[in-house]
Every structure is written in C-alpha cells, then in structure tokens.
Structure P
Amino acid sequence: MKGRFSYPRSNRVADLIKEEVASLFIYSVNDPRLEGVISITDVKVTDDLKVARIYYICPKGTDLGPVEKGLESVRGWVRREISKKVNMRYTPEIEFKYDEVFENGMNMDEIFRKLKDGTDK
C-alpha cells in the first residue's frame, strides 16, 4: 500500500511553489531583466523536498545571459517569499532551469507544420 495519498507530497509541494512563483514573476519582481520576459512552465521538487527546480521559458530570440543573471539575483528573494506563503518546516533550495523540453516541442511543431505545408501543395 502506497499510503493515504496516491499523489506524492513532492508533487503537491511543486504545484504550490509553481503557483506562488508564477504570481511573484507576474506581480512582484522588480528586476528589469525579468519583467515580462519569462514564463514558468514547471516545478519539480526532489522527493526529500530539499530542492525545487523551477523551469522557465522566454520569448524566441531573447538573450538568456541577462535573464540567467536576473534569476540568480532574485533566487534568495524567491525562496524567502515561498517560505512566507507555503507552510513547510524547510523551504527548498531554488534552482532555475531553462525549459528545453518546451522549446524542443515548439521546434517539432514547426517541423511538422512545414512538412504538412510541403505535402499539401
């Protein structure tokens, strides 16, 4: 028997963190390198709840250098804000990761669209 919940605690915590972080980036972030530039796509929390990996995307053509520096500069602030909103004994360390899976999916869509357009003519 897996326990009372079939939905692991790490997934529930990840969902809460995703909501809070998305809200922070929409309403509270004051770094011009990040304002309106990133979207949070996913959050994965390790099973021991020690690390939260926050995945993000940027509009096509965005220089990721300044974005990564901006994310590094707000990392501690994001963790403090999460600790205020999510009631946990220990707030996970925050890691920001560019979501290449999302970009790869978009590239595949573009390839399929081009193939379809080429065969329909």
Structure Q
Amino acid sequence: MLIIFATLFFYLRGAFSETARTTFYEQGRRYANMIQDQFDKPLSFLSGVTGMVEADIAAGDASRARLRDQIFHAFDEYSASEGTALMMEPNAYDGLDGEYIGTNLGTEITSRVSYY
C-alpha cells in the first residue's frame, strides 16, 4: 500500500508540476505581451509625431500654426497618455524663434517651439 501511495504521489506531483509550469509560463507570456503593448503604443505615437515634424523641416515647409494645430489634434486624439510634450532646441524648427516672440506659436519669452 505504501509503495502504491508513494508511486501515485510522485507521479501526480510530476504531472501537476508540469501543468502548473505550463500555466505559469503562458500567463507570464500573456502579461508580458500586455505590458509590451503599453510601451509600444505610445512609442509608435511619438514616432509618428516626430516623423511629421521631421518631414516638415526636411521639406522646408515649416509652419508653426500648422504644427501647433497638428500637435494639439494628435495630443487630443491620443487618449492613452495623460501628458505628452514636444520641445525643440532653440531655432531648430524653422530658425525663426526671434520673429515669434509674444505670439502663441512658441514659448512666451523665447518663442521656442514647445507644446504640452
């Protein structure tokens, strides 16, 4: 009787151990994919915004008013983020920071392109 119980114990222990291991690995994989999605979506969004800004600069078609409207539209439409910011080095967008001082097309004092 003791031999039967010992055999059953070790057999069932091995069988359930493999089932538990498989279940835990599957759950871990599922949660890892969910976490990866939480990082990939914002990165894709920011990559798209960056691409849009870089394309305007490369084409020599930098319009601060259009940029502001596009950025605010993108920020409003993307609800997965509580806060998103775009800040450029001084004169990096169109080289005209000094001409936009006192307008709403850049920061208040230096007119550097910066949106939140």
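In this comparison of P, Q, the computed figure -17500 for helix-only ellipticity at 222 nm (-39500 (n - 2.57) for each DSSP H run of 4 or more, over all residues; to 500) is attributed to P. Structures compared: P, Q; top value of distance in nm of label points 7 Å out along Cα→Cβ at positions 28 and 60, i.e. the largest, recorded for Q.
Given a value of 60, 46, 20 for Cα extents along the principal axes in Å, calculated from one of P, Q, which structure does it belong to? The value was obtained from structure P. Structures P, Q were shown, and distance in nm of label points 7 Å out along Cα→Cβ at positions 12 and 108 at 7.3 was computed from Q. A value of 25 was computed for relative contact order in percent (Cα under 8 Å, 6 or more apart); which of P, Q is the source structure? For relative contact order in percent (Cα under 8 Å, 6 or more apart), the value 25 is produced by structure P.
P, Q: which one has mean count of other Cβ atoms within 10 Å over residues 52-59, as calculated, at 12.8? This figure was derived from Q.
Taking FRET efficiency 1/(1 + (r/R0)^6) of positions 20 and 44 (r between Cβ atoms, R0 = 35 Å, to 0.05) as the criterion, the top-ranked structure out of P, Q is P, with the highest value.
FYI, it's all coordinate maths here, none of it is from the lab. Since we're looking at a predicted model, the values are computed, not measured. Cβ atoms are built from the backbone, for glycine too; each structure is taken alone.
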